[in-house]
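Scrolling down, you'll hit the structures one after another.
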Structure P
Amino acid sequence: MFARWSRIHAGRVLRRWARVSSMVASLAGGGMFMAASTALPQGSAPDRPVRLIVPFAPGGINDTVARPLAERMRSVLGNIVVENRAGAGGTIGAAVVARAEPDGNTLLLGSAATHIVGPLVTTAPGYDPVKDFTPVGIIAVSGLAIAVHPSLPVKTLQAFIAFARDRPNQLSYASAGAGSATHLGAELFKSLARLPSLSHVPYRGGGPAATDLLGGHVPVGVLNISGQMIEYHRAGRLRILAVTTAKRAGSASEIPTAIESGLRDMVALNFAGLFVPSATPAATVERVSTALRAAIADKALVKLFSNAGLEMSADDTPERAQRFIESEIGRWSPVIRSIGLKPG
């Protein structure tokens with residue numbers, strides 16, 4: 001009985017195999033069957049994901065830029081993983097990208113911290129901001145807010161300047177830290193406004209500085225403008241006297257610029273830019289640049305950035321971004337020397 005079952009089962013298998021073989025032959029003849037030779041070579045792996053290095057801890061303005069940007073660049077670049085590599089004011093993460101393979105698979109979300117301040121005030125940042133990177137484009141810029149606690153009886157920047165001059169050595173300002181973009185912007189403001197006795201109180205980040213400004217523990221703050229800062233201003237919890245952009249911020253058009261307020265050269269910008277290692281081939285840079293331009297043309301992304309106090313930049317090509325970086329380095333180098341910031 002077992003032998004009879006085996007003969008019947010074998011016959012069924014042979015008949016099924018004949019039908020499958022006929023189907024395969026038909027598909028191959030019609031060009032619909034994918035030959036094994038078109039598959040990935042044996043042992044190969046799919047392309048690895050692109051890493052977008054954010055050189056600061058998770059949260060804050062850097063992630064506000066990086067994560068929605070990565071999402072919109074995936075249509076061109078494929079899978080993108082945002083990786084936070086914090087430390088040393090952004091220079092640790094920047095150095096990782098400077099040393100990476102120049103194949104377009106490692107990108108840096110750079111800023112004034114990584115490309116202006118850090119290299120100028122650090123003895124050994126681990127990279128040259130011009131020679132070791134190719135800028136893909138500047139994504140967005142933001143200014144600083146010159147703000148006071150509401151208890152100060154001033155409502156304009158010029159009124160504050162007069163108030164401070166009448167009280168030498170009595171007022172101090174908060175920044176996000178010694179050597180930060182907010183510190184440099186404040187020192188430029190002091191120089192242009194002729195307020196040498198306005199003393200500096202450095203904090204460990206903009207959040208703690210804003211908290212003490214809101215609490216009245218420090219009367220003045222020079223901090224990155226943000227959606228939250230604008231909300232505090234509109235709620236009357238602090239008073240932003242001026243912003244340090246060349247034009248009024250689109251998200252807060254009621255706040256004048258420092259230039260409008262009589263300080264002609266008072267422009268201090270932070271920025272978010274995309275960078276790759278310097279030896280990256282031109283075709284690869286162009287591919288990343290294409291992805292960036294497509295992303296920042298997204299209206300929802302523009303609105304998201306605007307609500308966060310960011311303005312989309314016109315320096316969105318490698319050539320314009322390179323000129324912007326070199327110009328900012330030249331502009332801030334004398335400011336850093338004048339206030340005696342020592343590399344360390």
Structure Q
Amino acid sequence: MDKLLEVKNLTTSFRIGVGTVQAVRGVSFHVDQGESIGIVGESGSGKSVTMLSVMGLLPNYADISAESIRFDGRELTQMGPKALRAMHGREIGMIFQDPMTSLNPLFTVESQLTEPLRNHMKLNRAEARAKALELLRQVEIPNPEARLRQYPHELSGGLRQRVMIAIAIACSPKMVIADEPTTALDVTIQAQILDLLNHLRHSTKTSIIMITHDLGVIASMCSRILVMYGGTIAEEGTAREIFYAPRHPYTWGLLNSIPKLTDSPDEKLIPIKGTPPDMLMPPKGCPFAPRCRYCMPVCREYMPPRTVLTDTHAVSCHLMHPKAPKIEREG
């Protein structure tokens with residue numbers, strides 16, 4: 001399958017008053033055409049910053065470097081800001097984390113939905129409005145004619161999220177980045193939003209990158225999963241490999257934090273003790289070492305190498321070394 005996006009050795013840091021935050025440290029991955037992948041990890045692991053770096057949407061005090069960022073055969077690192085902006089919405093759509101703050105409260109749904117259609121697709125006012133109505137129907141918003149005239153504050157959280165999805169797919173992009181698209185929504189609306197994204201992917205062959213802290217959200221949606229921690233990719237593999245054959249202690253911890261239908265009412269979830277690393281001063285060795293119950297001296301001194309287990313499964317952990325203790329998955 002052809003690679004739509006390929007990122008090699010991406011590094012992103014932020015210059016702030018007290019030092020430099022090393023948010024993303026040498027991340028490499030790819031997305032195939034029509035594929036849906038998930039990027040999971042705790043808050044601060046570098047998930048959102050990775051994709052904002054790819055899109056060039058970070059502030060001026062961010063330093064971004066990469067060996068290569070190729071999208072649809074073009075090298076993004078050699079593009080200027082104007083060329084990158086032209087791709088936003090037209091070829092890459094993004095569903096931001098909070099639709100209440102991402103949608104402009106001063107403009108109606110119609111104004112915000114028709115803007116990319118008129119800018120990128122050069123539609124006139126009537127054509128853009130007709131397309132906007134079609135998009136609202138596509139994302140299953142009831143009474144779309146009335147919704148076009150409303151402002152974001154007049155819509156429920158679920159409807160605002162659907163409007164964000166409609167804006168993201170307005171110009172039929174080749175890839176959509178969904179950053180925590182179900183945050184602050186109740187479980188019923190969450191399921192509807194995920195079903196909608198899944199339907200759009202299959203009907204339009206659009207590649208989707210789902211960013212979330214919840215492995216349960218992407219269990220049935222993503223074919224591959226990247227597990228991020230401390231600005232690095234701790235483990236990557238197919239959904240089956242990550243859920244049924246995980247090899248990194250951090251992945252074990254994430255899976256143990258998901259309630260299971262087979263658990264008894266008295267069964268307690270197993271938390272990951274400790275806190276995420278301070279990216280102003282990240283650990284010298286493995287970023288998960290201070291919280292890992294299987295930490296060895298080498299873990300604190302050296303970053304673990306990437307060990308390839310199968311064509312699709314790789315993990316960065318010193319436990320993969322032939323001389324390391326043989327540890328069974330906890331939980």
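Rule-based calculations on the coordinates, nothing more; no lab input. All figures in this text were calculated on a predicted structure; none of them were measured in a lab. Cβ atoms are built from the backbone, for glycine too; each structure is taken alone.
Identify the structure, out of P, Q, from whose coordinates relative contact order in percent (Cα under 8 Å, 6 or more apart) was calculated to give 24. Show your work: numbers first, answer last.
Values: P: 24; Q: 20.
Derived from P, not from the others.
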(message) Given 0.15 as the derived value for FRET efficiency 1/(1 + (r/R0)^6) of positions 81 and 249 (r between Cβ atoms, R0 = 30 Å, to 0.05), which of the supplied structures P, Q does it correspond to?
(response) Q
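Check the numbers for distance in nm of label points 7 Å out along Cα→Cβ at positions 65 and 113 across P, Q and tell me which is largest. Don't jump to the answer; show the numbers that get you there.
Working: P: 1.1; Q: 4.5.
Of structures P, Q, the maximum of distance in nm of label points 7 Å out along Cα→Cβ at positions 65 and 113 occurs in Q.
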(request) Out of P, Q, choose the structure whose coordinates give Rg and Dmax of the Cα atoms in Å equal to 28.2, 114 when calculated. (result) P
(request) Using the calculated result -13000 for helix-only ellipticity at 222 nm (-39500 (n - 2.57) for each DSSP H run of 4 or more, over all residues; to 500), pick out the matching structure from P, Q. (result) P
